[in-house]
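Asks: Some structures to go through are shown next.
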Structure P
Amino acid sequence: MSFIEDIYKAGVVGAGGAGFPTHIKYRANATHLMINAAECEPLLFTDQYNMENYADDIISAISLAKSKIKADKATIGIKSKYIKSISALQNAIKKQNADVDICSFDSYYPAGDEQSIINEITGEALPAGKIPLDMKIIVSNVSTMKNIYDATRNIPVTEKCITVTGEVVSPSIITVPIGTSIKECINLSGGSSIEDYDVIIGGPMMGKLLLKENIGTTFVTKTTGGIIILPKDHKLITRRKQSIEHIKNQASSACIQCTFCTELCPRYLKGHPLKPHKIMKAFGFGDITNENLKQANLCCECGICELYSCPMGLSPRMVNAHVKTELRKNNIPRENYITDEIHDMLIYRKIPTSRLISKIDIEKYYKIHDFNILKSDTDTVTIMLSQHIGKVPTPVVNVGDTVKKGDVIADLSIDDMGAIIHASIDGKVTEITNKDITIKKVI
């Protein structure tokens with residue numbers, strides 16, 4: 001099989017974000033392959049674990065991908081403080097005599113945004129509204145490269161490595177079958193250390209809220225990177241529970257147009273015409289025809305504006321996310337944005353991770369290389385059909401079928417924007433819905 005076919009048949013999607021189908025991304029040629037190893041969300045250590053333990057596999061995959069897309073360069077973008085990870089990668093590069101560079105930079109947020117990676121490596125900014133391929137660049141997460149390595153050895157994506165931390169008895173890095181319940185992941189790490197808690201799936205800045213009562217019916221997917229248990233009254237939880245009506249009322253009554261949200265916005269600082277304070281004003285006063293609302297399409301939803309910048313405790317990120325959704329619903333097209341020069345203050349307004357951790361009150365949970373490393377199986381998995389951007393694959397199994405780990409259970413064409421789904425355990429298919437497939441072990 002070809003490189004693209006290997007990735008397609010393994011069901012590889014981007015491991016560090018929304019889950020863009022990797023076989024689609026690598027169909028293109030590019031001059032520069034960039035690997036995002038920044039892992040910029042505080043509290044997450046999954047990528048670092050993979051680099052420290054699978055550096056040879058990662059470098060091998062990078063070299064192969066570089067040749068397949070005919071790139072002139074391959075560069076890993078990583079925080080300089082990840083000393084163990086850098087050392088492991090350097091050793092693998094030397095061992096393989098690989099033509100791969102490492103670009104290290106300070107620890108700031110959001111260093112892992114692909115636009116930040118491009119800027120750190122090239123010194124240039126990706127123009128507003130464009131994708132990396134417009135600059136003949138392909139950006140992939142470092143853990144995705146581990147999955148690409150496995151794919152070339154006919155090993156599909158059936159497991160996920162996850163950081164479980166926060167108010168948990170034993171903070172852990174766990175590897176579990178895709179489809180394992182979030183409740184089981186928490187229990188694997190000793191359970192919660194408190195009674196009243198909710199969960200953030202992902203990182204503390206951009207992760208999604210999961211209420212405690214839903215942890216047994218929510219399941220690990222190919223893009224799950226973190227499970228953070230926090231008290232119900234923690235501000236990262238309460239902020240996510242605000243209704244859009246409440247947020248609008250706050251915007252109209254409390255936004256003082258100080259412009260801090262704009263002055264610290266990573267996209268604005270890279271020359272993009274995104275000014276969150278103007279969006280807040282238009283949204284707060286219900287001015288739905290205001291042209292400034294269209295700027296919301298440029299927002300990466302990193303959360304700096306609402307969790308770090310705003311002195312009034314408002315929610316520009318949530319406003320931007322809501323406005324983007326409304327623009328799509330109303331079929332309002334994206335504009336051809338004009339990009340300015342990179343702001344002179346960009347290098348001075350990068351948010352140090354240490355300061356951010358203090359600001360969002362997660363210092364007590366921040367651990368470095370102080371995790372239990374666990375791998376676990378499970379008796380039952382519920383595997384979501386939609387785990388990625390694009391088309392949902394069609395089930396190719398029936399209730400009662402016996403499957404082996406790695407068998408295809410939902411399929412689509414190699415030309416589709418989507419990904420194949422595989423069984424993550426041996427067992428029998430017990431239920432199929434329009435959303436998921438459940439498999440139970442046969443005892």
Structure Q
Amino acid sequence: METWVALSIVVVVVVLASAWTVLRWVWVRPKTLERCLREQGLTGNSYRLLFGYLKESSKMTSQAMSTPINFTNDIAPSVVPFFHQNVNNYGKNSFMWVGPTPRVNIMNPEQLKDVFSNISDFRKIEGTPFAKLLATGILQYDAEKWAKHRKIINLAFHLEKLKNMLPAFRQSCSDMISKWESMVSEEGSIELDVWPYLQNLSSDMISRTAFGSSYEEGRNIFELQRELAEPVIQTTRSIYIPGWRFLPTKKNKRMKEIRMEIQASLKGITNKRERAIKQGEGKNDDFLGILVESNLKDIEEHGNNMNMGMNLKDVIKECKLFYFAGQETSSVLLVWTMVMLTRHPSWQQRAREEVLEVFGQNKPDFDGLNRLKVFFESTILAREFAKIASPQSMSQIALPIILVHHDHELWGDDAHEFKPLRFSEGVSKATKGQVSFFPFGWGPQKYASDKTLL
């Protein structure tokens with residue numbers, strides 16, 4: 001009898017403790033944080049139980065994606081509709097809710113500088129298990145692990161290494177243009193949707209520069225990665241329920257199959273390349289080769305201590321991230337540049353004249369690309385897509401890039417205008433020395449691959 005009483009007390013205590021933990025997570029802590037934020041002068045929408053405003057945000061995003069974008073440079077309402085509405089309603093010093101977690105918007109240049117500079121105080125947010133299926137790598141690391149990976153990866157983006165990648169970029173572009181020319185010669189003139197071609201172009205370039213001789217295998221991996229991206233991105237628009245990924249749903253099964261197939265393919269390519277490099281046979285002019293060689297050198301410099309370099313899983317993660325971070329951003333940049341030059345034919349003509357003046361009928365080379373001014377001034381504005389950096393804490397910090405890049409108080413009344421000349425004397429001059437333009441991040445953790453996209 002006494003045993004049952006004791007057991008009953010234990011069960012009641014466990015149930016009450018669990019109930020309090022849940023209540024604290026979904027109500028007590030969020031309301032406490034909301035009160036603290038308002039006491040600090042921040043404004044925002046009131047907390048809603050558990051899901052916050054994820055449903056509204058997801059609905060607005062779906063509506064924006066299904067509606068043709070207005071032919072205007074003010075693209076924030078279409079790209080980040082909920083963010084845009086939140087800032088319009090509550091101002092720049094505002095917050096919003098992501099489930100039971102408040103997210104504070106930071107748009108002041110001095111505060112942006114503090115966030116980017118104090119990387120030990122503002123740590124990266126931990127992704128959900130679903131998000132980790134798609135890409136992690138250096139993007140998710142902090143402190144020593146970030147420093148170790150950055151040191152190894154930096155060699156892949158050294159200027160001389162990038163020069164060696166140029167023939168691969170040129171070949172991919174040449175193949176695409178040849179397809180267009182053959183289509184025109186057959187029909188005389190055509191109306192062409194360039195978006196799928198530019199998607200394939202960026203995927204093709206990254207496949208060549210990432211895997212070199214294993215290019216075809218790389219393309220298969222990237223096709224799988226693209227298929228995986230859609231369901232993973234859908235999960236980010238709702239609150240993650242622990243354990244949900246283990247349910248045998250059709251979507252979960254397919255994501256697991258893709259992950260395992262990608263892992264197996266990358267493992268095979270990486271092991272093969274590592275053996276070739278050790279035997280002095282492998283090329284190291286692509287991302288994978290440079291990464292493996294750099295990693296082996298780092299291990300060797302530390303007395304063959306395998307803990308000092310990256311393990312196989314780390315290398316695979318960096319290869320997946322190289323694709324995911326570069327493929328979509330590059331194709332979006334290219335198509336948006338074409339849209340802008342189409343809308344502004346005078347700049348299109350100036351860009352064409354400059355390219356012909358620098359290269360003539362010759363193939364583009366690295367030195368010539370560095371001499372292009374009008375073209376890169378025209379494309380620098382196109383990199384104003386939305387990206388959010390959220391440090392890990394009881395609340396999140398959001399850096400809404402696209403809103404900062406179109407802020408009239410920072411850029412003037414012509415902030416929404418296509419005005420390449422604003423960058424003619426460099427980014428520092430255009431921003432007046434403020435942290436108000438950061439498409440690749442800023443400070444100690446600026447993206448290592450920014451030179452590749454440029």
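Asks: For FRET efficiency 1/(1 + (r/R0)^6) of positions 104 and 328 (r between Cβ atoms, R0 = 25 Å, to 0.05), find whichever of P, Q sits highest and give me its label.
Replies: Numbers: P: 0.10; Q: 0.40.
When FRET efficiency 1/(1 + (r/R0)^6) of positions 104 and 328 (r between Cβ atoms, R0 = 25 Å, to 0.05) is calculated for P, Q, structure Q comes out on top.
Asks: Of the structures labelled P, Q, which one yields -8500 when helix-only ellipticity at 222 nm (-39500 (n - 2.57) for each DSSP H run of 4 or more, over all residues; to 500) is computed from its coordinates? Can you show the working numbers first?
Replies: Details: P: -8500; Q: -19500.
Of the options listed, only P reproduces it.
Asks: Something else about it: I have 2.0 for distance in nm of label points 7 Å out along Cα→Cβ at positions 144 and 424, calculated from one of the structures P, Q. Which structure is it? Show your work: numbers first, answer last.
Replies: Numbers: P: 2.0; Q: 5.2.
It was calculated from structure P.
Asks: Something else: Assuming 10.4 is mean count of other Cβ atoms within 10 Å over residues 16-23 as calculated from a single structure, say which of P, Q it is. Provide the component values of the computation, followed by the final result.
Replies: Values: P: 21.8; Q: 10.4.
Going through each structure in turn, the value belongs to Q.
Asks: One of P, Q was used to calculate relative contact order in percent (Cα under 8 Å, 6 or more apart), giving 17; which?
Replies: On the way: P: 17; Q: 21.
Working through the options, I get structure P.
Any read-out appearing in this document is the output of simple, stated calculations on the displayed coordinates, not a laboratory observation. The model shown is predicted, which means the values in this text are computed figures rather than measured ones. Cβ atoms are built from the backbone, for glycine too; each structure is taken alone.
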